[in-house]
Structure P
Amino acid sequence: MSLAARVAIVTGAGGGLGREHARFLARKGARVVVNDLGHDLADKVAGEIRGAGGEAIAIAASVTDEVAIGTMVEQTLAKWGRVDILVNNAGILRDKSFAKMTLADFRLVVDVHLMGAVICTKAVWDAMRAQRHGRVIMTTSSSGLYGNFGQANYGAAKMGMLGLMNVLEKEGAPKNVRVNVLAPAAETRLIGTIRGMKVNPDDQDPMRHPKLVTPAVLLMCAEDAPNGKVIHAGNGRFSCSAIFTNDDITFKNPDLSYEDLLAKKDQLLDMSKAKEGSLRMRRAPGTAPQ
C-alpha cells in the first residue's frame with residue numbers, strides 16, 4: 001500500500017490513537033497535518049515523523065473552532081495543494097451518570113466529538129469532491145453502539161457519527177469520497193481521564209497499544225477502501241457492525257388498534273431473521289416506501 005502524494009489531516013494527533021494514525025500514514029508516504037489543541041504535543045509528533053524521513057506539519061486548533069479549522073485546511077491546501085484523508089479522532093470525556101451530568105458537560109462532549117467531526121469534514125468536503133478523491137474516517141465507540149453506564153453524552157455523540165456517515169457516504173460516493181467509521185479499543189491518555197482508570201505507558205499491555213488499531217484506518221484510506229462501514233479494531237481483533245431490520249408486520253385495516261399490534265408483539269420483536277439494511281433499501285425500486 002502506498003499513500004505517496006496523498007495529504008492527510010489527523011485531529012487529536014498529539015498522542016494515543018491520533019499519534020499512531022499520523023505516524024502510520026506518514027510511513028505509507030502520506031504528507032500529514034498533525035492537529036491537536038496545543039502546539040507542544042502536535043510539534044513533537046510532527047517532529048517524530050520528519051525524523052523518520054516523512055513529511056509533516058503541526059497545526060494547533062480546536063476542532064470546535066470553525067475559523068481555526070478553516071484556516072488549518074487553507075494552510076494545508078496552500079502548502080500541498082490537496083487534502084485526501086481526514087481522520088476525525090479528537091475527543092474528550094466527561095463521564096457521570098445521567099442523573100448527575102450537567103447539560104454543559106453534555107453539550108461540550110457533543111460539540112467536540114460530533115460537531116468537531118462535522119466542522120472538520122465540512123472544511124475539507126469541497127476540496128475532496130473537486131479533486132474526486134477523499135477518505136473520511138469518523139471515530140465512534142462501543143459506548144455509542146451498545147451503551148455504557150455514565151457516558152450518555154459520549155454515547156450520544158458517538159452514535160451521531162453513524163448518522164452522519166450514513167448520509168455522507170451516499171453524498172460523497174459519486175465524487176469518490178468515501179466515509180467510514182472506526183470503533184477503536186486501546187489504552188490511551190483519554191482512558192486515563194476516567195475516574196479509577198490508570199494508564200501506565202511503562203507497563204502497558206502490548207495488545208492494548210493504539211498501533212494495533214491503525215491498520216483499520218489504513219484500510220479505510222486505500223484506493224479500494226470500503227464505504228459506509230463500521231469497523232471495530234483493537235487488541236489484535238477486527239470486526240464489523242451493521243444495522244439489521246426484520247420484516248414488516250403488515251395490517252390492511254384502517255381501524256387498526258393497539259390490541260391488533262399487541263397480538264403480533266412477539267413477531268414484531270423477533271430479530272432472528274432480520275437482514276442488514278432498512279426495508280426501504282432492501283425493497284425493489286418502485287415499491288412502496290416504508
Structure Q
Amino acid sequence: MGTALILTRKAIDNGMPLDSGALLTDGGGQVKGLSGKSINRILDEYNVVQRVGTEAGRTSRGTPTLAWKYAQFLNGLGLTLDEAADFERWWVDRFIDYFNSKPFKLNYDAGRSLAAVIQDLLNQAVARQKKNPGTMYAGAVLQHLVGAKLELALPELKIGHNGASVADAVSSRSGDFVLDNTIIHCTTAPGDALMQKCKDNLQLGLQPIILTIGKGVGTAQGLSESHGVEGRVEVMDALQFLAANLYEMSLFQGSARRIKVVELVKKYNEIVAAQEADASLRIAFD
C-alpha cells in the first residue's frame with residue numbers, strides 16, 4: 001500500500017506518465033521516496049492520525065517489481081490530475097481499513113482495578129469511533145463484554161446474542177439480553193427512545209436494567225424521572241457490573257483474576273466472530 005500511495009503522489013506532483021526508469025534509487029534496490037515518514041506525511045493531509053512504522057518504508061525483493069507494474073498500470077490509464085487524486089484518496093482509505101482491522105488491546109495490569117482495565121478498552125473504542133463518524137464501536141464493545149460476562153457467570157442459561165448494529169432501542173427487540181422476566185439494555189448514550197423501550201418492558205410486566213457508563217448513569221436516572229418510571233428501572237454502571245462479577249467468579253483470588261479476564265476476552269471474541277462482520281471489534285490480550 002505504501003508503494004502504491006507514494007507512486008500515486010508522484011503522479012500527482014510530477015504529472016503523467018510516470019518515468020519507469022526513475023522509480024528506483026541508483027542502486028536499484030529501493031523505491032525512491034518510499035519511507036514511513038513520507039507515507040505518514042500524506043496520511044496527515046487527510047487527517048488520518050494513525051501512524052505507520054519504519055517497516056512501511058522497507059523495500060523487499062518484490063517491491064521494485066511491484067513499483068514498476070503499478071507505474072505501468074497508472075500510465076496505461078492516462079489519468080487526469082483529478083483522477084490521480086481520486087486514486088490517492090482510495091489508497092488512503094485502504095490504510096484506514098488496515099488501521100481499523102487491528103483489534104483492541106486489553107492491557108491487563110494486576111496493579112490496576114478491573115474497572116480501569118475495562119475502561120481502557122472502551123476508551124480505545126471511543127477513540128476509534130471519533131475517527132470514523134457514524135460508527136458505534138464503544139456500544140458494540142460494551143454489549144459484547146456484557147454478553148460474554150453473562151455466558152461465563154450463567155453457564156446453565158441460554159444467552160441470546162445479536163449484532164450491535166441491531167439496536168434494540170429502535171427495533172422490535174425488547175432489549176439486548178432477555179433473562180426470564182429481566183431485560184438488559186446496554187448503552188453508552190441513554191436517550192428517550194431507550195426509556196420508551198423500558199416503559200414498554202414495564203407494561204409487559206418485565207424488569208428493565210440499563211447498563212451504561214460514565215455520565216450515562218446520571219442521564220438515565222434523570223430520564224427515568226422525567227418519563228415517570230423513577231424507581232422502576234434499574235440503572236447500573238456497566239464497568240462496576242462487569243468488574244464485580246469478575247471478582248466474584250475469581251473468588252476474589254488474585255491468582256485467579258487474570259484467568260477470568262482471559263476467559264472473558266475469549267468468550268467476547270467468540271461472540272464477535274459469530275455476530276459481527278467487523279473483525280476489528282475483537283480484543284487481543286496483551
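Supply the structure label, taken from P, Q, corresponding to Rg and Dmax of the Cα atoms in Å with the calculated value 21.0, 73. Before the final figure, lay out each step's value.
Numbers: P: 21.0, 73; Q: 24.8, 78.
Here the read-out was taken from P.
Looking across P, Q, the calculation of distance in nm of label points 7 Å out along Cα→Cβ at positions 50 and 258 that yields 6.8 traces back to P. A value of -11500 for helix-only ellipticity at 222 nm (-39500 (n - 2.57) for each DSSP H run of 4 or more, over all residues; to 500), calculated from one of P, Q, originates in structure P. Among candidates P, Q, the computation of Kirkwood radius over Cα pairs in Å, for residues 226-265 alone that gave 11.9 used structure Q.
Say we calculate relative contact order in percent (Cα under 8 Å, 6 or more apart) for every structure; which of P, Q gives the highest result? Provide the component values of the computation, followed by the final result.
On the way: P: 14; Q: 18.
Structure Q comes out on top.
When distance in nm of label points 7 Å out along Cα→Cβ at positions 26 and 154 is worked out for each of P, Q, structure Q gives the greatest result.
Supply the structure label, taken from P, Q, corresponding to mean count of other Cβ atoms within 10 Å over residues 34-41 with the calculated value 17.4. So the calculation was done on Q.
Read-outs throughout are calculated quantities, based only on the coordinates presented, and are distinct from any laboratory measurement. Everything numeric here is computed off the predicted structure, so don't read it as measured data. Cβ atoms are built from the backbone, for glycine too; each structure is taken alone.
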